[in-house]
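Each reported figure results from applying straightforward, stated rules to the coordinates on display, with no laboratory input. Computed from a prediction, not measured in an experiment: that's the story for all the values here. Cβ atoms are built from the backbone, for glycine too; each structure is taken alone.
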Structure I
């Protein structure tokens, strides 16, 4: 499951999963679908009214959250997932959240998050909720063990 676009890294990941015989569910807001970025070859494409609806539905349908190297949208979804877990919203406190840290991509962000813990703004248990691994298979194994 992902954001439902045919472009970018996640569009390529969806294409790879489909080519390998996998099922791919996408959730995209109507506004993005209208801009012709919706992936029309998915197993299941759900169109919703807003980004908030998108994130809530993706969370409801998912067993966990994995963030690949990405930009602002990835950061937004990652931190919203961690915040929702902290607040006990949408069942995320029971779902694993993982970073695929290939090439130490997330190291600068993780240093900042460690700083928030060191300064007392975030509890260590919140950071412990976040799995960080460079190998995809290992990350999925760790997430399955937490689910």
Structure II
């Protein structure tokens, strides 16, 4: 029997834990930090767009990329988690989720590469976009974990 010592110095049977679903509820601090990061990323990106000296169609392009990226990463996270929990996800949907996520990032990179913006502005948009996408994944994961735990406890 393969065992490991956990952080409480108790022996844990690894064979029993391999197929055990996740059962730890995210802390309030992590949930708050995830939501805060999402709002900070989205709001700062949008404030940057609002104050930018670019044409309205350019602002629309960058705003649409933000929405497209957020939806795409949430879709990837949901697909990955569904597969982890043995919930059927078609390969087509899983693939499309990844393709759209990569496409949103590439569209932002290409747009910024060709934009007539200062390098610091390009970095600002890239970082706030990245923060928003990463935190959207964390928020989706936390939401799913909390719902799963609450359902299990009833």
Structure III
């Protein structure tokens, strides 16, 4: 199973709004989301499930893909590693899953899957971590397939 964690692109600060879920992408964030979406669309299989937080900034980031998405409340800014993994059906899902979400949950999830510890890992705005679950010699493994920031595109 492939699990792609995509942090939303740059958004306006909370001090400009009263509700964190209403924060929109900045013009720079919109450009970055579009660039990453173009790269992802060249890499992702057509059957990839796209799960998105209900926050406006994640919805806008995912919209750049121009694919069908599913809004998942468990992926909101206060989400948990357990909620994310359950929504993605890790590691049993047959299709790749792209999660568009938030820090610190995305970094905590990557840390947990790769090290077994929920040590806080930073993930830059607009960046992705592509993880792959596989079996080798009867052992389950999680492999970091790709890590990419929009500045590397």
Out of I, II, III, which structure matches 18 when relative contact order in percent (Cα under 8 Å, 6 or more apart) is calculated?
I
When distance in nm of label points 7 Å out along Cα→Cβ at positions 37 and 93 is compared over structures I, II, III, which one is greatest?
I
I, II, III: which one has helix-only ellipticity at 222 nm (-39500 (n - 2.57) for each DSSP H run of 4 or more, over all residues; to 500), as calculated, at -14500?
I
Suppose semi-axes √(5λ) of the Cα gyration tensor in Å works out to 24, 17, 14; of I, II, III, which structure was it derived from?
III
